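Given below, in the form of structure tokens, are the structures.
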Structure P
Amino acid sequence: MENQISIFDIMYPKYKITKPIRMITLFSGYDSQCLALKYLGVNYEHWKTCEWAIKSIQALKDIHFENDNTDYSKELTTEKIKDYLFKKGISNNYNEPMAKEQIKRLGEQQVRTIYNNIQATHNLVNIQQVKGGDLEITNTDKYEYILTYSFP
């Protein structure tokens, strides 16, 4: 068995990552792929994520960006934040974006927290609105970009 050759050894060249990794995760949940890299001690950067569920956005922030307590919302009115959250398409049920009326009923601290969590996690929020350029894949001479996804 030691001399057994895999078909993949013949079909695909060996590939080794030699540059720091920038992770892009779609349908992220709490980003278990990034947790795996973190636990393995891999040199990676949480580059972009795409998650619309409020509870998952909070988990992303708590697990991966626990030290980012920046108030990104401080210059914005509550109404501007609510408009932003509506346009981004946040979800409270994992299945559909919240209606404008639902977002209007959220309290000021809650919308500020959601907004700050989105900013801290580099979150593109609703996959239906993401364009290729939003991923900001640049400096490919310096970084390896890995895109993963976790469908429910």
Structure Q
Amino acid sequence: MSLIDQIKEDIKASLREGERLKVSTLRMLVAAVQQKEIDTRKDVSENEVITIIQKQVQQRYEAATQYKEGNRQDLFEKESEEAEILKKYLPEKLSQEETNQIIEEIINSIGATSVKDMGQVMSQLKERAAGKIDMKIASNAVREKLL
């Protein structure tokens, strides 16, 4: 079962259970995926769905931070709960050691020797481990290895 199908099944289950926040959060996610399909005029891949979920989670955390600074505890809690609901659909993150191992394999396979090759390494890394690693941390690790 694909990730988006699993999300739709979870919406149905949440409706039966009466979990209103989960239903609304997942419906917003499905709407975001459908909007991406409309914009690109093609079906989205699993990796694209994961990317959309990551963006949604990040947006929720940013909003929660702003609500906390504005002393809006109720909205802070709502945004935080929504982020936690969405995070359950993201793949397990790789450890730093596993990330470094994948980076080494990619560098060796494409023969990268300098920072000029960083784009190739990062694109391969994104294909292999999309959603499983923090790309900012990975970018710094790749840069260190290529210097």
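Mean count of other Cβ atoms within 10 Å over residues 28-35 computed as 15.1: which structure among P, Q?
Derived from the structure labelled Q.
Comparing P, Q, where is FRET efficiency 1/(1 + (r/R0)^6) of positions 44 and 68 (r between Cβ atoms, R0 = 30 Å, to 0.05) highest?
P
Suppose helix-only ellipticity at 222 nm (-39500 (n - 2.57) for each DSSP H run of 4 or more, over all residues; to 500) works out to -10000; of P, Q, which structure was it derived from?
Traced to structure P.
Check the numbers for volume of the Cα convex hull per residue in Å³ across P, Q and tell me which is largest.
Structure P gives the largest value of volume of the Cα convex hull per residue in Å³ among P, Q.
Of structures P, Q, which gives 3.9 when distance in nm of label points 7 Å out along Cα→Cβ at positions 60 and 108 is computed from the coordinates?
Q
Suppose distance in nm of label points 7 Å out along Cα→Cβ at positions 4 and 84 works out to 2.9; of P, Q, which structure was it derived from?
This value belongs to structure Q.
Using the calculated result 36 for relative contact order in percent (Cα under 8 Å, 6 or more apart), pick out the matching structure from P, Q.
The read-out was computed on structure P.
No value in this document is a laboratory result; all are computed from the given coordinates. Keep in mind the model is a prediction, meaning the values are calculated, not measured. Cβ atoms are built from the backbone, for glycine too; each structure is taken alone.
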